[in-house]
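These are the structures in question, set out in turn.
Values quoted throughout were computed directly from the atomic coordinates according to the rules given, and no laboratory measurement underlies them. In this text, all values refer to a predicted model and were calculated from it rather than measured experimentally. Cβ atoms are built from the backbone, for glycine too; each structure is taken alone.
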Structure 1
Amino acid sequence: MSERRTENRLEVCIDAIWDGALGNRHTRVADLSEGGCYIDSIAEVYVGEFLYLKIQLPNGQWLELTGEVAHRVASLGFGVRFVDVSDEQLQTLRWLITHLTELKQNRYTRRSA
């Protein structure tokens with residue numbers, strides 16, 4: 001598979017819920033960018049399938065997004081490309097990525113000190 005991402009991905013471990021053709025599942029987001037994410041899941045999905053994704057924010061609220069399955073690795077997970085992202089959703093997503101990046105940098109700085 002060729003690399004088509006335009007945004008850097010941030011490794012994360014975030015609780016999420018996705019709802020697709022075969023029902024909804026609790027899962028974890030393993031990496032995140034403004035354009036999409038990778039979901040750890042052994043559940044069956046289909047490339048091109050649209051799903052609804054809720055990502056839990058640090059304050060306990062949920063960021064709701066629509067995505068399309070871009071690729072999958074059987075029994076491991078799948079990549080999602082976000083679609084129809086509103087300005088408000090994008091702003092929240094950018095805030096989340098910035099927040100998580102700063103947390104990682106602070107942890108690294110404390111370990112190096």
Structure 2
Amino acid sequence: MDAAAPFPYEGPEALRAPVAAALAEVIDPEVAMNIVDVGLVYGVVVTDALVHVRLTMTSAACPVADVVIDDVQAALDRVVPPTLAIDVELVWEPPWTPERLSARARRFMQW
């Protein structure tokens with residue numbers, strides 16, 4: 001995964017870094033790493049009215065999906081303008097695979 005572009009982003013350039021930083025603060029409690037390094041963020045689209053995040057989990061049986069989604073919403077709420085709604089969409093296609101792990105995550109997990 002390219003460190004400069006860990007996930008697809010479409011929207012105002014001024015929000016790219018704050019959104020990426022906010023998402024990188026969200027920890028997947030099952031693996032004790034941030035969701036960006038784990039490869040759970042499939043993409044972000046920011047429009048004039050909405051921040052839409054496509055997110056997955058490592059498994060459909062993930063017991064902490066609601067916690068992660070709540071944490072994503074809270075992290076984004078701190079950095080995006082209050083006029084923007086935040087929508088976190090949990091998706092299962094394409095399925096998450098270990099290839100989505102960043103180099104940092106691979107080192108951390110000793111893969």
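Tabulated data
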| item | result |
| --- | --- |
| Origin of the derived value -0.24, -0.80 (log10 I(q)/I(0) by the Debye sum over Cα atoms at q = 0.09, 0.17 Å⁻¹; candidates 1, 2) | 1 |
| If FRET efficiency 1/(1 + (r/R0)^6) of positions 22 and 102 (r between Cβ atoms, R0 = 41 Å, to 0.05) is computed and equals 0.65, the structure in 1, 2 | 1 |
| Comparison of 1, 2 by relative contact order in percent (Cα under 8 Å, 6 or more apart) - largest value held by | 2 |
